[in-house]
Structure I
Amino acid sequence: MRTGMIALLLLIASLVPALDVAEEELRELGTRDIEFINYTGPYDMINTIEEIVGIGRSLGSGVDVGPAYSDFELIARYRVIHAVDPTVRERFDADIIVPLASARVDHINNLRRIISGFLQEAYAYSATDADLLARWITIYNAVVRGNMEFFGERYKAIVTDHLSPDDAGLSRRYDEWPGRSRIVIPLSTTAAPGVIGAVDPGEIADDRVIEELRTLDDRGVEDRREMIELTERVIEEREEAIAREEEAIRREEERIAEEVERVVEEREEIVAEREAVATLPDEERAPAEEEIEAREAELAERERRLEEERRAAEERRAAIVEDRQEIADLTDRVRAERERIARDARALLDEREISEEVRGLSGTLSPIYFLRVREEAGAILGQLIQINPVTGLLLNRSREDRIVSRSYTFHDDRLLVIVAADDSGRLAHYDVTTLAETRRSEAEVHVASTMQVHGEPAQVYAVVRAAGDWHLGRFDAELSLVERSIIAVNPYTTMAFSGNRIWVQSADDRIVALALDDLRIEP
């Protein structure tokens, strides 16, 4: 434990009963964020930002972040595991911050301050860089929460041995942090105090995290720009380190080559001495030969060491090749992300360039509704947007961007679509003015189902799952399922209304008529 640790422990002991700061201080961090559920009740005690950061600094000062495994617990409240295995090169080492069952942290901003303090103390990050990394680390851990397959693919066994499906990563609920979350901080192969790239930026900026940030109103543009700038500094730092390593290897190889030449010369000298010794009298020859044999043994040992040093230099060169490839891959990712940020920034400008005059006009004109789509992992996903019919400018967009229906329809005074939910879909209503979701069905709907609104009062017809098959379902104004067909239908069926009947395609591809009152086959 480092000097001053006892004083820090005394300070932290006075802080742990309540780890939350005043609401004004919390708001200073801004409101743009993925959704975390924080405690919102009253507090017995208020602590400052500096005091909360001090908890993280105590963790960073208590654990040894050297090249070997270490483990440190802070007064039964927090634990940090430095899970490193230098014998394994593939996959990541990690620091794991564990809020223990008695921890009282209950706001995401305070948790980030603890992580930031840890990074500042353990790896000598600036406060600005540590705050940025702490934010990304919490989002990263929330996105991959409980995904042991993900952790197993990315991290060494020494890391995953400390994780389980119940605690890996960070829950989005504050009451599932103490004793039920383990915050994984991926470490680069060059991790050490003072190294900007100690925390691997490419890993915490995984595509899953980027897509999570892109769901925010501001698409996380500023956060992403800051991470790109930090990553570019990491690339520059690693390139400089590689250049120094290459120069060190070059000097080492020159030294080895010179030493090999000297060994060869000495062997030639020994051969000549052996020939000379062979002509000596017996009483002089024996001690001379013993001396030559001792020299030969010493040369053999020097040759063995030189061969080991030569192989070590080759391994170092091979590691540099891998490092350069990692840097090239990271550079490509930075370039691609910069282009994606530029596209998102342009889209934000399109949405914000709406003058007060246009806003005034939009109040008297009906907006155009449109589903803007994109392809993601082979699926077509959409987002509702409003367009000013006069200027063509975007007026609004829905937060939901995983709409799977290829069209919308009106149900009374609301927009009706199908949204992705798990491996299926749900019907959802959206306010025509704000595009905020107002209701979602509990019944599972086929993602490619046709939607029809029919009758008085207007009811919704769509394909629903029941008992492992797909059936025609009827929903009321609150999107509650009120009736479903007895027969199974083709999930891609179209619908046609005629009088008191609806025509559909059955699961065995017959065209049948169902009675609208009970969805039974018409006799």
Structure II
Amino acid sequence: MKPDGKVILWIDDEINLLESHMMFLRERGYIVDGATSGDEAIEMIAENRYDLVLLDEMMTGRDGLSTLEELKQIKPNLPVVMVTKSEEEDLMEQAIGKKIDDYLTKPVNPSQVLSVAKRILDAGKIRTEHLARQYAQEIGRMRNDLSGPMEWADWIDAHVRLSQWDIEIDRFRNLGLEEIHKEHQREWTAEFGKYVERHYLDWIHDSPNRPPLSTDVVERWVAPHLKAGRRVFFFVIDCMSLDQWLHIEPEVAQFFNVTRDHYFSILPSATPFSRNAIFSGLFPADVKRLYPELWQVGDKDEFSRNRLERRLLDEQLARLGIRLKPEAKYVKVLEQTEGERLARKIGGYQSTPLLSVVYNFIDNLTHGRSESELLSELAPDKGAFRDLMKTWFTNSSWFKVLRYLSRQDCVVVVTTDHGSIVGSRGTVARGKKDTSTNLRYKYGDNLRGEPKESMFIRDPDEYRLPRFTMSTTYLLAREDFYFVYPTQFNEYQRRFAGTLQHGGISLPEMVLPVATLEPK
């Protein structure tokens, strides 16, 4: 690979002895200047552009460390490699403290110098070219998988790989792969929707070969630790997609050994249905039958339908034969002050066998982005929103809590109730005035939608969903469609295009992480 004329300054008081090394670099496309003293080098750096400095640590007159300090004042972002005869720890700590980028120990050979130059100057370009080839190969393999029979575990694997590529492509935007990747994701989401519609009824009616669902999360990932006598902290992060968790997982892995599993959200993939299913271990129709106060006719406050989560969890644990003493605790964090209060009080839960915490920040941010010009500007696309979520996390009270728990004898289980997808295309939904207002799913009497763009549920009982009248039906959006009423269709389509939405049938809404964290 050509280094595109990158310019290197080599500073050594015996520079004439390094001519063969410099020639070796020039033959490989680098421009190499030499300086015989720190003072000469500082003048050259002030007057010329350099991409890398190789700096001898032991020189007559101004030594390497003082030269380093001066040149960093002139060009603070200029990469510097220290060349030294000594491997003394104190010397290296001084050099690293003054922001060297690497060091070489004499005697150096030309290949060593070339290697460090490539790593610092050309790593981005090399990695980018390699990534483009790797992406083409990976997508080819995935297309072959898609052409054959796919089981639910294969869909999880596909979504993990697509989400990892989401993050990689976002890091290397100059690849120009964003639009191609979006098309691949759209293709996979369309096929996934067909797969779900073929198998979903079997899954919710106790098929022996089904994926873990929302109803299985507590029994599968929380209850075993409680039965083993472990102290458990259970975090449900509302509306956290798999790609968002993957983006913050390395931060968490600094403090915990992370085991990541996955499950499928029930339908609709939205908080009133999916999160109650997690805490209760029941499907929405059963929740409505046992707790009718959660589904009052005409209740437009979707959040109120999750107000019994503590009770739902306690009763699920009782059905699983788990009796906790002292009793389990439950906290819902809706705003920053509540999160900070939890961070201050977390040490007071040392004797609590189970603390369940719901964080609503990401869901609030998702909805806020649709309504705030400032948030839309800060997070104009999915990748920017993912970065914004990571910024929140690294500065959040939740991360403070996790760091505290990493020093305790406990198990931490982190999951989410549903993910989100970028809504790109409006589709007409027709219904009465009391039809629910959600963009990716609707319920009401005698709904109608475009058959190719939405899934129609005529019989809610069959899908274990709440029924409010004899005429209750459901519409679920396929792919990246979202529902718009026929009146003012163009206005509403423009308003909601590009917003993050949930409740429908797609990989990012339905295939979700469950991370078990063991303190290191």
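When you work out distance in nm of label points 7 Å out along Cα→Cβ at positions 167 and 287 for each of the structures I, II, which one comes out largest?
I
Please state which of the structures I, II yields 1.00 when FRET efficiency 1/(1 + (r/R0)^6) of positions 207 and 263 (r between Cβ atoms, R0 = 35 Å, to 0.05) is computed from it.
Source structure: II.
Figure out for me which of the structures I, II the number 7 belongs to, where relative contact order in percent (Cα under 8 Å, 6 or more apart) was derived from the coordinates. Don't skip to the answer; put the middle values down first.
Values: I: 7; II: 16.
The read-out was computed on structure I.
Looking at structures I, II, which one was Rg/Rh (Cα atoms, Kirkwood Rh) calculated from, given that it came out as 1.08?
II
Out of I, II, choose the structure whose coordinates give distance in nm of label points 7 Å out along Cα→Cβ at positions 119 and 463 equal to 4.7 when calculated.
Only one of I, II returns 4.7 for distance in nm of label points 7 Å out along Cα→Cβ at positions 119 and 463, namely I.
Read the figures in this text as sums done on the coordinates, not as results from a lab. What you see is a predicted model, and the numbers here were worked out from it, not measured in a lab. Cβ atoms are built from the backbone, for glycine too; each structure is taken alone.
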